[in-house]
Structure I
């Protein structure tokens, strides 16, 4: 039996976006298949999330031990920067001896012994700095440099992200583990529950849906402008957490209360029904390490319009209608085409359901466990 340490700090925010979803679901699937090794799950919580962390569902597994430490939320980035800059204390001081420590995000801790694994979701803090705040660029820059120098294995979430990382660190060993999709998105939609959720958010069926954090990289402003210029009679629904630089989006939406609805972040149980009520999910992001909402929408039987950039064609295959994220006219034409052409929507749905079957958390967890076992043999 070996001891595998895993960083669960990205789960500190209970409102999970892409990184949180990936971290949570992959670890959960891994614990279901690996019963022979001991796992120590290390997390840094805030005072607000400490109880959630200490009672996280992973604790039900007999081969899991939690190591949770709490600091004020305002001290997070400073703590992570200092930890890496000082290169002390080693992770073993906090979790005990480990044969592998796998870091998922925010920091790459000092480690005296054992193999070092890191997941890199995307390289935008290095490649496209305009899409991040300065403090994020600084923190991720330090982490990526440490990964380049010290990691034994780097895991990316798409072939495109792997290619970007290897341009940054050409001599590193890198592998791909795709996200999967939760079972709730493939379940048959309960009509009564659908009606209930739509009433909750004051919506009627057949809206265009965006599922994304409201921040510049997601290209929400262009989506709003393209939708308004399309002249279509349905609504645009923006679902996602408020991000940095979102002020102009809220200011714009206020001018069109009858055309655009911002739901904010929605509960996990509601999201499948918001997909279920949509005529199409629209994802015009400039760059994605993967793009989980595209996979969720395809699994839910919803047509997808998304950008033709970065990893998104890798995720969507031939199912989505692809657009140029720098061309408002490209997006406007796609919105009109999907709205007016029922046959096109049926074709996109069929292709999307087929494409989505290529991805599963169980398949990804088996791959991760194989990587761990190979490292333990060396």
Structure II
């Protein structure tokens, strides 16, 4: 808490920014105003505030990104971007306006009640966008396949011989012909959408493989690939979303960052825990849950995993082998107690996050 700074809460939107200026040592706002979300207007507003002394800006992370933060920081002023999901909220507060949001940000920042997020560099943000656009491409492919499948279902055409989108299924789809030209044109359009989405994913996969071999990611990706269920794409996703493993002092902190820790409501002598919080990075959480499914198949090491582990340091190999043994046992133990597989895999993913953190910290030590 610093009562000697002028704290400026910003409620940032695409076109407008509402700013609330909290004077040093005061609980009243000296100024509340609206400005256009344009670099020139932001710069002019900040220069008007400079006679007030040291300035400290704060706003919520959101779809507008970090350009406001970068501009303010370049002008030499402190700027904090905070996590919206961790912002304190009063249960009885039912009025929400842009002005109240800006004032609340300023007051809570003055009190030290806000949780800051790490602002990525432009290079880190670019790498993160590449992995996220692949996730969007997967969603587009799924939707395109569903549209084609529903079109064929309306024509009474259902594939039942093997799994969908295998080699035989694709041969069958391309052999289809329709009575009416309009039907044929619709079918061709749906099929083209599927093929275009698959080509886009293939191109993105090649770009991701290339990015994973660059200097900034080669070491962490090669080490994370030693874990069962994590290959290049998953490892790069974890690396670009985490940005810096050094900011997590313990495995528990990293688990909380992924949102895989349990909710808790304990009072007096009772302890109640519920589902996972999901307050954290959804992209890492998805990757870890997908990877955790691989530990239900027993403690076996295939040739592909052995090849990925071949050049890893002994310290990393020890972590990876310990993770494989521990997580397979955990999955078997939980399912043996009649726990649903979905519950077991989330529990395994939470512990897998701890092993990911341990491997990530080896990279931090190597750089120190």
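Since every read-out is calculated from the coordinates, none of them should be taken as a lab result. All figures in this text were calculated on a predicted structure; none of them were measured in a lab. Cβ atoms are built from the backbone, for glycine too; each structure is taken alone.
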Practice item. Rank structures I, II by mean count of other Cβ atoms within 10 Å over residues 122-129 and report only the one at the top, that is, the highest. Key: I
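Tell me which structure, out of I, II, gives -18000 once helix-only ellipticity at 222 nm (-39500 (n - 2.57) for each DSSP H run of 4 or more, over all residues; to 500) is calculated. The partial results should precede the final answer.
Values: I: -12500; II: -18000.
Derived from the structure labelled II.
Tell me which of I, II gives 52, 20, 13 when you compute semi-axes √(5λ) of the Cα gyration tensor in Å, for residues 66-185 alone. Present the calculation step by step, with values, prior to reporting the outcome.
On the way: I: 22, 18, 17; II: 52, 20, 13.
Source structure: II.
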Review point. When P(r) over Cα pairs in 5 Å bins from 0, in percent, for residues 242-329 alone is calculated, the result is 3, 13, 20, 20, 24, 16, 4, 0; to which of the structures I, II does this value belong?
Key: I
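With distance in nm of label points 7 Å out along Cα→Cβ at positions 266 and 346 as the yardstick, tell me which of I, II scores highest.
Working: I: 2.6; II: 1.9.
By distance in nm of label points 7 Å out along Cα→Cβ at positions 266 and 346, the leading structure of I, II is I.
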Point to revise | Per Cα Rg over 2.2 N^0.38 Å, for residues 74-137 alone, the highest-valued of structures I, II | key: II
**Study point:** Identity of the structure behind 5, 23, 32, 25, 12, 3, 0 (criterion: P(r) over Cα pairs in 10 Å bins from 0, in percent, calculated), options I, II
**Key:** I
